[in-house]
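Next up, some structures in structure tokens.
Just so it is clear, none of the values below were taken in a lab; they were calculated from the coordinates. All of these numbers come straight from a predicted model, not from anything done at the bench. Cβ atoms are built from the backbone, for glycine too; each structure is taken alone.
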Structure P
Amino acid sequence: MPELPEVETTRRGLEPLLRERRILQLEIRDARLRWPVPADLPARIAGATVRGLRRRAKYLLLDTDATGLLLHLGMSGSLRHCTPDTPLRRHDHLSLVLDSGSEIRLHDPRRFGCCLPLDPAPDGGPATHPLLEGLGPEPLEADMDGDYLFRRSRGRRGPVKAFLMDQATVVGVGNIYATEALFLAGVRPGRAAGRVTRAEYQRLAEHVKAVLAAAIERGGTTLRDFLREDGSHGYFRQELQVYGRAGEPCRVCGTPIRTRSVGQRASAYCPSCQR
């Protein structure tokens, strides 16, 4: 699944190509995404001028001077910038045709993504959507720190990894990056969230930020179907310390990496480096 660094990499690549461009047409070839694409969306967005492309959690928010778009890449989706004569692929479900002579295509083999209308806020502020309600802070923001995680975790008996991946706690920390941050902080993924100390949460918050920032800088983590906005692959995977390395020696101490199920997800950890 594209995680926050992949989505942010996509946003950074597409934003300068979209800003101040006029949308000529939204071509829908298959509306059967996670939520059906509204039939009237092409008429609502045609002629709108793009003001910017934001990210909230793993959603992309295309702001225009009229109706915008709320986009999600789902399990294996991608957005690609191309010319109209680029051959269509089987799962290119929709295209945003721009006045620049190019288009943005949503490719989504599993159809778990979405493309929904994003209406302007009545108070003139940034457009929002019900799907964004109840989300926690962004992981790279200053208020997502060890004190915040410590306060929210008190009394929690569930595993710290599940707590960290809860979108109400903090958004966008998916399986890969939670696994890596927990390793770097020396915390086992199955420990009860309420038993992690304030000092450990401080380390964990710092490593969440560092791992995500490094992945964004390097273009994300290529897993299966993910592609960047230009069709190339991210290359952070070569730097992963424990994710996907079960049975291999830990790069710090040499102990074989183990896995256990946490929240119905396989979680890799080093039994020596993590407590």
Structure Q
Amino acid sequence: MGATAAPLLQLDGVSRHFGGLKVLQEVNLEVPKGGVFGLIGPNGAGKTTVFNLTTGLLPTTGGSIRFEGRDLAGLKPHQITRAGIARTFQNIRIFKEMSLLENVMVGMHAKLRYGALGLLAGTGLFRGEEKRARDRARELLSWVRLDHKADDVADNLSYGDQRKLELARALATDPKLLLLDEPVAGMNSTEKTELMHEIRNIAGRGYTIFMIEHDMRFVMGLCEHIAVLNFGRIIARGNPDQIRNDPQVIEAYLGREEDEATNEGVAP
């Protein structure tokens, strides 16, 4: 039998404490290369903290985070982005006064080669890079079906389309791993269905996606692998059927109203 492929992202014994509050406690997690991986859990479980540690917004209290075998400790957020990790946020962060095309081009800044001098001088390199960036930005907007609005001001977009724009801008960094923090928060059912289709298409293009989401139907319909975090600890790992029927997972979600957990598809 062949050797098991190394994980793209690996958390080994990761902890994060805020004073006496232990938000994460010795979390072990492996995100395989390819497909969509989901991290779920009740509110306050520590899911967004996992993303904040992975992207360098917070340091770990203990343990290590490795990406493609490289320890991320001490790297700044922009260095982690350059290494190949991009993310979206729970709260939409776009430049509302700029066009959609300009928003996506901002995401390419770290990849452009002309620098400030080329920009000021209007060199051939600048012009070539600028055209390449515009063409790529339009292509990424087409992936989320927003290319027909490329020149519109972002503030005029619906809430769902603003989330899609943020996704396109994250893709503009050319990531190897894309972190999506509650991508369908605030969306209606039609918008959720559209985004599920688009995320599938993005994964089909070879991107690895690591997603946090509260909408259980969305997670179960999209993720091949799922881990469950509760009170800062991983309590379950598996495919959607295994997670759906795991007694610890059911118990964790039944800590809320029983009918809410049933409606979200966790309870059998």
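When Rg and Dmax of the Cα atoms in Å, for residues 88-135 alone is computed across structures P, Q, the figure 14.6, 41 traces back to P.
Thinking of P, Q, which structure, once Cα extents along the principal axes in Å is computed, gives back 58, 42, 29? For Cα extents along the principal axes in Å, the value 58, 42, 29 is produced by structure P. For which of the structures P, Q does the calculation of mean count of other Cβ atoms within 10 Å over residues 192-199 return 17.8? This figure was derived from Q.
Calculating relative contact order in percent (Cα under 8 Å, 6 or more apart) for structures P, Q picks out Q as the one with the greatest value. Among the shown structures P, Q, from which was the value 2.3 of distance in nm of label points 7 Å out along Cα→Cβ at positions 104 and 184 calculated? The structure behind it is Q.
Looking at structures P, Q, which one was helix-only ellipticity at 222 nm (-39500 (n - 2.57) for each DSSP H run of 4 or more, over all residues; to 500) calculated from, given that it came out as -11000? Structure Q accounts for this read-out. As an exercise: distance in nm of label points 7 Å out along Cα→Cβ at positions 40 and 80, calculated from one structure in P, Q, equals 2.5. Which structure is it? Label of the source structure: Q.
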